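Take a look at these structures.
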Structure I
Amino acid sequence: MTFKMTEAAAEAGKLMEGALSGDSVDKAKFLEALTTGDITPGLLAAPLTARVITEYEGLEDTTEGVVVRNTVDDFNLQEVYRLSFSDDSQVLEKNNGKARVAGTLPRVAELGEYQTFGFSSTNESYRAFKSGIKFEISWESVINGRRLNLIERATSQMARMARATEAAGAYEQYVSASALSSNLATSGDVTNVLTGNPALTADSLESALALAATHKVNGERVALSGAYTLLVPPTLEMTARKILSTTEVRTTSGSKTYISGNPLQGKFNLKVSDTLLRINSSADNYWFIIPDLSQTDGFRPELWFVRGEETPKVFVKSTTAQDPSEGDFDHDAWATKIRHTATGVNTGMLGVVASNGSGS
């Protein structure tokens, strides 16, 4: 990601990066400029953000396949709009004598009027929130102790916390601190929890796929195609891999044994997340199947970001009117913080099926 910074900030950042990379000349110049106030810590806000973003983008995005990333314009309540097709398409004269199959284009008679397709309001509203924390980068220690490693350690931790915030926003839509998430329904047109909460087996995976195929929106079944994501905690990783890598299935009926291929092969992409256990330490046997979320717009787990704030941002502010290089009486004179706007938003769990693996 690229963003604008002043020429002075760019020059300060270039000198800082040279110092952090081990260039002795740049290190001496950088520390001297900090000492004299030619470069204030505040001038480094944009270069520090650039460094955090570089490290942030180098960390794995563990939410892929579990949520859809969505950008909203601001922090205000955003009403959810879902694609709709409200017509009387089953009335033959409105479809040129042919009953319309759900999800297809209505037939139009010669010189006939096209029917209307658009968005419908759901009266459901959500908002993005900001998260952040102040960091104890002691600029006094950096200046006086020549401890550039404090900058490196702080930016690395900021990047890790930003990614962890995204992961929590995603996986909290699947698990709570003590159970499956309340987003997962146990009955209705979109039943997400398998009856009996079976352990992860080939048979229970087949049952989950069958349940997902029954999900309805406005009384109509929704056809979901393509590979599902199989989400498990690390404790179930090997079990999942064995099930999905099996190439041969043997079935015995009476005195005969029948051999067939594994119908689950190629049906799932495996996703292993330790965030599930960080949220719920008892989730060792939880497992989930998640459809291609691009097909469930308006009924899916999402991760919202405010436009222009899609990545973390660092701020550095003077907290005293004194010479910044001297610090105030108790603390360093500069406060450093990070802000991120990642927010988990759940508009539905269409096609998602889960089990806590308890067998009850």
Structure II
Amino acid sequence: MQVRDVYITKAETLTDTFVKSYPLNQFNALMHLRLRFAATTGGTSDTVGKLHHWVSKIEILDGSNVLQSISGLELLAFNCFNNGIMPYQDFHGGVSLTTSEELILCFGRFLGDKGFYFNPKMFSNPTLRISGAFTVSATAGIATGTGALSVIARVIESGAPPYQGFIMRKEISNWTSAASGDQPTVLPLDYPFMGLLVGALKTTIPPDTILTNFKLTRNTDQFIDFNFTGRDAFSKNVEEFGYFKQKFRPLIGAAAIWLGDLYFQTGAVASVGGATAKGLITIVAAESVTWAGTGGETADLEEMELEGAAPAASVYFPFHPGNPYLLPDPADFLNPSGLGDLRLICTQGVVSAACTVCVEQLHP
């Protein structure tokens, strides 16, 4: 099999609010698309650092047919669970520095999957569309007009294996949580499920307290695939996928609070550049990490390193062995054929969190 990497767009300038579309029908087979975002930090600082949470939607459209549709935050979580590692990130909080990261839109079960890929020729007008809005701020965002995007396609040029379909990832439900009660999500019955991704995001609040139970039921409890407490669901992900890591370089000479993307069992350490400098982590609360320095730091060498689970405040329910190093077998996928009803029931425990349900299905 012969593959190549090709730029669909390279370092294209993004307006502060953007919608970008790129046709895909010039390709025969796509394994994945690397979406590289970059921007210049604010003139005083950038206490946010991240770019992906300003990417509201990443879609593959074929006319009115939606083949993929998730946010940047959801794609970050899928990258962690599908590939077993946080995607590339280089986050800075200092003055007028380049901060950058990548998200990988995989059409297979994992990065490099040869068995499943997207064949644009099977559709009328397949298009990649990316939407978002950067926060422009001197202290907590980017400098206006400095956003940039590259899209790098991994193309199977020749020798592609027989086409079996691609993995489709979509957000199908979102709501604001209540302090108690069940929230049902009726799941589609069209294609087999590789997995489900459920998000429960509220700053500084562990997601297992926001959604305290998860139940997947077929035909009104005729068969129950799982019925986990929140803690058991999130700890199961740790056993299956381990912990993830993230880094941020804060502005020097001041206390810094950074909101990372790891929300469960999160810990952090500080490393400081400078002969007389000292620094330490003083508080960790879910994804929020507080760093304090004594002064004397070397610019852009001090660093927070986070380690934890629940990327993007999400829990993943795989319908396969649940290990990124074991090949997900489609024979293990949940096939809804013949079912009259399939629904996920989430029990709520904290008010005003942003909750989402994404499906991961094998599209023929």
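Every number here is computed from the coordinates shown, using simple stated rules; none is lab data. For clarity, every value in this text was computed on a predicted model and none was experimentally measured. Cβ atoms are built from the backbone, for glycine too; each structure is taken alone.
Among I, II, considering only FRET efficiency 1/(1 + (r/R0)^6) of positions 99 and 243 (r between Cβ atoms, R0 = 35 Å, to 0.05), which has the greatest calculated value? Numbers along the way, then the final one.
On the way: I: 0.30; II: 0.90.
Answer by largest value of FRET efficiency 1/(1 + (r/R0)^6) of positions 99 and 243 (r between Cβ atoms, R0 = 35 Å, to 0.05): II.
One of I, II was used to compute helix-only ellipticity at 222 nm (-39500 (n - 2.57) for each DSSP H run of 4 or more, over all residues; to 500), and the answer was -2000. Which one was it?
Numbers: I: -8500; II: -2000.
Structure II accounts for this read-out.
Taking distance in nm of label points 7 Å out along Cα→Cβ at positions 115 and 139 as the quantity of interest, name the structure among I, II where it is greatest. Mind showing how you got there, number by number?
Working: I: 6.4; II: 5.2.
Biggest value here belongs to I.
Compare distance in nm of label points 7 Å out along Cα→Cβ at positions 107 and 219 across structures I, II and report the one with the greatest value. Present the calculation step by step, with values, prior to reporting the outcome.
Values: I: 2.3; II: 3.6.
Result for distance in nm of label points 7 Å out along Cα→Cβ at positions 107 and 219 over I, II: largest is II.
When semi-axes √(5λ) of the Cα gyration tensor in Å is computed for each of I, II, which one produces 51, 28, 17? Let's see the in-between values first.
On the way: I: 51, 28, 17; II: 34, 27, 18.
The structure behind it is I.
Comparing FRET efficiency 1/(1 + (r/R0)^6) of positions 11 and 123 (r between Cβ atoms, R0 = 35 Å, to 0.05) across structures I, II, which is largest?
Values: I: 0.10; II: 0.80.
Result for FRET efficiency 1/(1 + (r/R0)^6) of positions 11 and 123 (r between Cβ atoms, R0 = 35 Å, to 0.05) over I, II: largest is II.
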